[in-house]
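In what follows, structures are represented as structure tokens.
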Structure I
Amino acid sequence: MAEKYNNLFEEFPPVSTRQWMDKITADLKGADYNKKLVWKTNEGIDVQPFYRAENLENLNYLNSLPGEFPFVRGTKKNNNEWLVRQSIVVKDFAEANKKALNYLMRGVDSLAFVFNGGELTVADLDVLLKDICLTAVEVNFVGCCSVKASEAFVQYVKKGGWDPKEVRASVEDDPFGKFALTGKFTKGLDHVAANAGKMIASTAELSKFKTLAVNGKNFGNAGSSIVQELAYSLALGAEYLTALTEKGAEVDAVAKKMKFNLSVSANYFLEIAKLRAARLLWAQIVKAYEPKCDCSCKMTIHAETGSWNKTVYDAYVNMLRTQTEAMSASLGGADSITVLPFNAAYEESNEFSDRIARNQQLLLKEESHFSKIADPAAGSYYIEELTASIADQAWKLFLEVQEKGGFLAALREGFIQAEIKKMAAKRDMNIATRRENLLGVNQFPNFTEKVDAELNAAVFAAADLTSEEAEIETLKPYRGAQAFEALRYKTDVYAKSNKRPLAFMLTIGNLAMRKARAQFACNFFAVAGFDVLDNNGFKTVEEGVEAAQKAGAAIVVICSSDDEYAELAPAAFEAVAGKAIFVVAGAPACTEELKVKGIANFINVKSNLLAELKQYQASLNI
């Protein structure tokens, strides 16, 4: 039977890479292959238009199985199970418990209790964890005193008679990561290391209890690239290994108490590869500390949908973003996943948004069966090559940090902050010029959406946790959409007591060109929250200008073909006569001639959308 099926392929002779390239070159008809078909990512990776089996020939890790060192193929042998986590902000212990039980009844198996500082006692846990089975559910404590929470939790487990080896839980003690956000150690580096070592020792019996968090998500949410997030996370983790083993702790004990909290962005395939590369590199790093068991080299990953690409306007699009991000995290082999509610960027989540966020993961598990197959991405030429490329780039950056003395030394030097700021500035410019699209914000906005609610200014600002006594420049997580959203919100506020500016499309001449340019211009000005009015076309310039004046247009955009602009644009400009801002849609060859005649405003695909819209707002006294 096998021979029968193999014979089928005799009709399809093998095609070499050279033959593929010759065919592609012929089809390009002289166009540059690299410019046309190769995607250059922010990570410095050249993504090819096709990959073949030969791309995998030098990838040694492919010889390992899922669950085997170096764990690139995952830490689980028989499935791809992950924990569905949901967060609860704790204001009242009894109410938080009630909410937790509600979540558990609806499919969640990991809870994150989020506190705004303070300490936890056994009495608090009696209320907070009432009726929660600790051997069936993971519990995580965020934002409280980690030392006190660890002590109280150990006592609570003993008091309840739970099997300590089966209890899954964590506290988020990340003093080095917090230093990057605040710029200050509250009680000094020695105290930090002593506390971390104390928690590792006191919770030794709880083998699945994680006490050290590596919050790599802070890098991603500050605008870093995927490679930067991974490299700096690894450097942060290595800093803990070094600091604690130098204090006498065993590397196995330290490594097994660590959990990496990573963000997931919209780069679907790259994020899958990032998690695989993360496990590969972390295994090698821990191995260098000579652990007693390879099992200590396993990386525990909690993936959280990133906040950097989430939006306030057209917020339901966030559901699409978080869905693909959750898919990346699950296919990449995350151990637990948090999907942030679609409205998390601007308000507290509610029952509806929590339900949607929870069900996004449950759909992947229960209906799409993403949890059934170990290492589902295995064998994809593309993903395997991306895994190797990201690992290579991240390792180079990790070594650069190590050469500077490690994570803390690189922070004190300002290297990490400078590199992330450089990448964030590049991404901001890409958004401003629409090389990177945020649907509903800088591209294809909802024309009819208006924000009537009063939004806190913090929604449009970076999160600044810098201490007054900061010793370093700090990282400040923000959202890439903030600048555009602040722009549009400014128009919404202005429109509450003034007429909302109208951009009128004076469409004339060539049918195809006027339609295309009118659509472009409508999207352009709607991004700023301006009303836009498209038209079927006018026979004369005078007719169009008269219609614009009747409509009360603040901006008149002429939409036609390059050839016709030379005659039509000056005529329309004179007819408008300063009663509205006159704009030409496009970059015609006669631009300089039109400028000589007094026309100053042109919009096209190369425009800095953000900068120009700010100028139009200023011209309209908004």
Structure II
Amino acid sequence: MKISSQAVTRTAAEGTNGAVAAARLQSAEAGMEMLEQGGNAVDAAVAAGFVAGVVEPMETTIAGSGFMLVHTGDGEVHSVEFAPRAPAAATDTMYKVDTSRALDRGLGVSVVEGDENLQGIKAAGIPASLTGLIKAHGRFGRLPLATVLQPAIRAAHDGFEADSYFALEVVANLAALRKDPGAAAAFLSGGDPFAVPHLGETSLGQPTMVRQKQLGRTLELLAAQGAEAFSAGEVGDRLMETVHELGGIIARDDLRNESTFIARARRMEFRGHDVWGPVSPCGTLTQHQILKIWTALYPEGGPNEDTPQRLEHLAAASWHAFADRYHWLGDPDFVPVPEAGLLDERYIGNIARAIKAGASAPRAKPGQGAPWDLFAGVAAHDPWEFEARSESRPSWRPEGATAPTAGTTHISVIDRSGMAVSLTHTAANHFGSKVLCPRTGLLMDGAMGWFNAHRHAANSIAGRKRPLANMAPMLLTRNGKATAAIGAPGGRRIINAVLQLALNLVERKMDAAGAVHAPRIDASGSTLLASERLRDVVSKIDAKEYPSVLVKEQHIPFNYELARPVVVTRTEDGRLQAATDQFAKGFALAN
């Protein structure tokens, strides 16, 4: 029996003067507006990032966290690190684990009483995105800050469309949004979802505009006064009034003690390219480990075609790296992390030889629970044998584990000079903590859900500690010049999605559109997830060692299961191409 299928494609945007790829048209347009006014890639990314914080409350917030990679054309890549961080008053006993229920809301988080690690003021981390974006602009931008913030100010006052995706997210989080007066006033209509035209907008009704006047006034203060308006000024004062009223633990000193920093990005070599990512706890170290395993499996380059062996080896490499991730990774300022050992050639070689020999990859089997629970307390490997600081070897025995949530956006920009930016920032959950400060319009994030809610794990909670986030923006450079800016929203699936785009660009020699449109897999959980377009290949792999599920893509425009990547590429002669996932809402512009 044959069944018809939908042939979905999306054209790329091409140019030479600048290119922007983002999740929403307003964000991409803000970036292009800055480039057309003589700004550089950082001006464009910061403008787009602030707009995203206005028009994507279901994904991100300027009171959230993230990372920005900047290639300035000098051969180096800088990482602006405005990573998530717990308030100073946070402790590893602040939540009471609820053992009476097992609840997976699609986010892979541990269950605590009242879902306090997911929603409500105690789920919020220290706001960092607005200070990080402003710091990036101050260091690398060209246009005045007031100019760069104008598109976000307009978006807040004029509003964004309450489209079908916004409506679905509101319905999915309706009870929590109703519970908070600030969120209800901003994102609901008299306590109910906005009416959304779903049968056509041309003749059957125009979308309602979601306006955020108070957020617009906050952005105006930031445009006039800079980050000081938040860290030491009236914006921060107003926010703290709301935090105190709601019983939160964020303190004024948390805002004053600036923790955003700019550092040389983490780098590894891969097939003649340099692969760059952030240095704080995020998805980059896991990506680099998978790439090293892949290189050990295929020293001369991986296969171009999606064969059963290619999928099996890619899945196995991922499962090995994620088992290490769930056990060993945390904030190195608080716990010992074997970063060198995890990337040591001998350690990587041992894993590659095991894969080639057909040994079972470390994944949670039926009855063993989720992999982030299992491997949080059971080490699949011992990288400390290859770590110079072997005397620092920890012994993790947590009561359980927490895996990161979803709710993120990404922006990629390359300008005419070759300056490149890869920016990922997030609310850490859909609508963050579902708490919006009515005095500032700032939506609080849900960063505390990224921590292990139990004690005695590498990623357990501590005051001022950074949780293990999944964000993984990436820049590719070759001979000191940027060739690609890649990133994605999608929770822990970001890591595999961005990695596979890099493989498509570097090994398979695809252009931006081909790289982002090619079918993907994910092996970060117990089961191999594969695009339904890989049906014939998946049917030939070892179902016992690689249990798989096909991910539906047709008619599912809001799917997170294989992430939603965006990419901008640049050729040696300066031609730019920007592309977004054809199955998700995304926009690419070029000039």
Matching -9500 (helix-only ellipticity at 222 nm (-39500 (n - 2.57) for each DSSP H run of 4 or more, over all residues; to 500), computed) against labels I, II points to structure II
Comparison of I, II - label where relative contact order in percent (Cα under 8 Å, 6 or more apart) is highest: II
Starting from the value 0.90: which structure in I, II was FRET efficiency 1/(1 + (r/R0)^6) of positions 23 and 167 (r between Cβ atoms, R0 = 25 Å, to 0.05) calculated from? II
One of I, II was used to compute P(r) over Cα pairs in 10 Å bins from 0, in percent, for residues 111-270 alone, and the answer was 9, 28, 33, 23, 8, 0. Which one was it? II
Tell me which of I, II gives 50, 29, 24 when you compute Cα extents along the principal axes in Å, for residues 255-382 alone. I
Give the label, chosen from I, II, of the structure having the highest value of mean projected area of the Cα convex hull in nm². I
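All of the numbers you see were taken from the coordinates with simple rules; none came from a lab. What you see is a predicted model, and the numbers here were worked out from it, not measured in a lab. Cβ atoms are built from the backbone, for glycine too; each structure is taken alone.
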